[in-house]
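Alright, structures below, take your time with them.
Each reported figure results from applying straightforward, stated rules to the coordinates on display, with no laboratory input. From a predicted model like this one, the values you see are computed outputs, not experimental measurements. Cβ atoms are built from the backbone, for glycine too; each structure is taken alone.
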Structure P
Amino acid sequence: MTLDDLRVFVAVCEAENLSAVARDLSRSQSAVSQHVKRLERETGLVLLERRPRGVVPTRAGRILYRAAAEGIAGLGAALSALDDLRRGTSGTVRISTGATTVRHFMSAGVAAFRERHPDVTLEFQTAGSSRRCLEAVQAHEADLAWVTVGRTVRGVEQRPSTTLPWALAVRVDDPLARRALLRLTDLTGIRHIRLPADSTSREHLESHLAGHGVRLESTTSVADWDTALLLAELGLGHAILPSLPGRRHGPGSVVRLIPLPDLPPLTAGWAARRWDALSPLALEFADTVVASLR
């Protein structure tokens, strides 16, 4: 069993066609078949099921495909990092983030890191939820991901970095704006602006509200925290949001953030496949962002 055998097998599973892989790799179909047959001999199992219009992996084939695809992706990332070291180039740090993460959590850290490393390539990949950010790390598509800590993904380590208390965002002319703080029972009857459907923050919020017997009706939902805040500023509803770093609403603001001490704070932080396998640049970037939050 060679690395080339596994690479060809992964390509066949993804294309589901031997001849297509042969064309892509500039090899004969017979040569591609030999790689698969060698793996089948060594495993003692049938790995591909022939169909009239191609092939699909068997149950055993799917097991081998998942392991091989993950291993090859990780090896590719490692070889790229080693090549950077060999050639003395500055390297790349790939970061998966939510839609508003850079603005609220990373702006100062990114500026400080860039000042020290002007030639490093920073690749920011926007994902719609912490789950998708974690999946990007799991699939070797990102080195780091900034996530709401709580959702477990196999093969990904998470490091809590900061806590985010909850608050209710209301316009200053709303009767609730005069309150110093709110209990969860005070939220009954608000025009609730729902958080993103697949977000860890929404799961956290709804779980704790249900635990206190509070059920909120809503006719409005948003894709990110900033949009929820904007709608609250426009007087179109009430937004229950984490109190994010860098978000200030002092004198002259049309919105107030009223603390909700009954809700346990959210925890946010970094995720990586293995911290001890990150490049020195990725580790420094993660540490710089956390230091800037303090």
Structure Q
Amino acid sequence: MDSPTDKASFSQEEHHPVQSYIRPPRWWRYRQSMREYVAEFAGVMIMIIFGDGVVCQVVLSANGGVAPAPKGEYLSISFGWAVGVAMGLWVSVGISGGHLNPAVTLALATFRGFPWKKVPGYILAQMMGGLVGGGIVYANYIHAIDIVEGGRHIRTLKTAGLFSTYALDYMTNVSCFFSEFMASAILLILVLAVTDKRNAAPPAYLLPLALFILILGIGACLGMETGYAINPARDLGPRLLTSMVGYGSQVYTFRNHYWLWCPVLGSIIGCQTGAFLYDFLLYDGPGSIFSRPPTLTEDAQANMV
């Protein structure tokens, strides 16, 4: 037999049902509004921790005072950057789309309808992710850098190249720009190809693996001459960090402001060109500025599916 308390509880529930909607707390709403930008920040930070980290390990360990034997070679750097991009993408792709690159964000806004109102926030988050990631790597390797440089008070371009890209001496300015432009165009063509559902795109969970292979290939085949920045946040974020920790203005004045016209403008123009070529010549899906509007027959078939 039910107790009076049970009957009272049942009667109360029957006449006053629990509301199905509960207003989330204010902090949760703020969190949700910032989630995409935080994902971009975290993705780039992780990418830089792995990428700049492997460069520091390989280059600094070549000094006998840092390690008894070298810990890697150029191929190690290519693998490290590929791992960094794949892990950064894994953190962010399901939340923000995994741009991790201002040049990619701008290309998607230009050709694929990514909202322009989100572009400034994405770029700021990516740049800050690069700066913080560079800072974490610098803190981790600061003692080894001191040994290579000859003291805490000495900071030269010899170790600034651990964090940002600096072209080889024999490269002309035009050749530097072309190398960065070409690699960035290839990056965007293949990013759009592996995400094109009408072009045998891999399942979403294999996208980090596809980008791992892509970045490994670009680094191993095209990266020697300029360091294959192919990403303004990857280069400028850590470059800001180096200027803040003692390297000074030399990181900007190198080769007549190389930082601006090669890893930044070269990457942006290259990605714009790659997106244009893929969408104008190859892409046959929705969302592009070159996509034709669907016919009535196609609309009817889509509704039947």
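The figures follow:
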| item | result |
| --- | --- |
| FRET efficiency 1/(1 + (r/R0)^6) of positions 79 and 231 (r between Cβ atoms, R0 = 30 Å, to 0.05) from the coordinates reads 0.05; which among P, Q | P |
| Entry that produces -0.40, -0.87 once log10 I(q)/I(0) by the Debye sum over Cα atoms at q = 0.07, 0.12 Å⁻¹ is calculated, selected from P, Q | P |
| Which of P, Q leads on mean count of other Cβ atoms within 10 Å over residues 55-62, largest value | Q |
| Label whose coordinates, when distance in nm of label points 7 Å out along Cα→Cβ at positions 239 and 263 is calculated, return 1.2 (choices P, Q) | P |
| Origin of the value 4.0, where distance in nm of label points 7 Å out along Cα→Cβ at positions 39 and 199 was derived from one of P, Q | P |
| For 1.28 (Cα Rg over 2.2 N^0.38 Å, for residues 23-150 alone, calculated) the corresponding structure among P, Q | Q |
| Given -21500 for helix-only ellipticity at 222 nm (-39500 (n - 2.57) for each DSSP H run of 4 or more, over all residues; to 500), calculated: source structure among P, Q | Q |
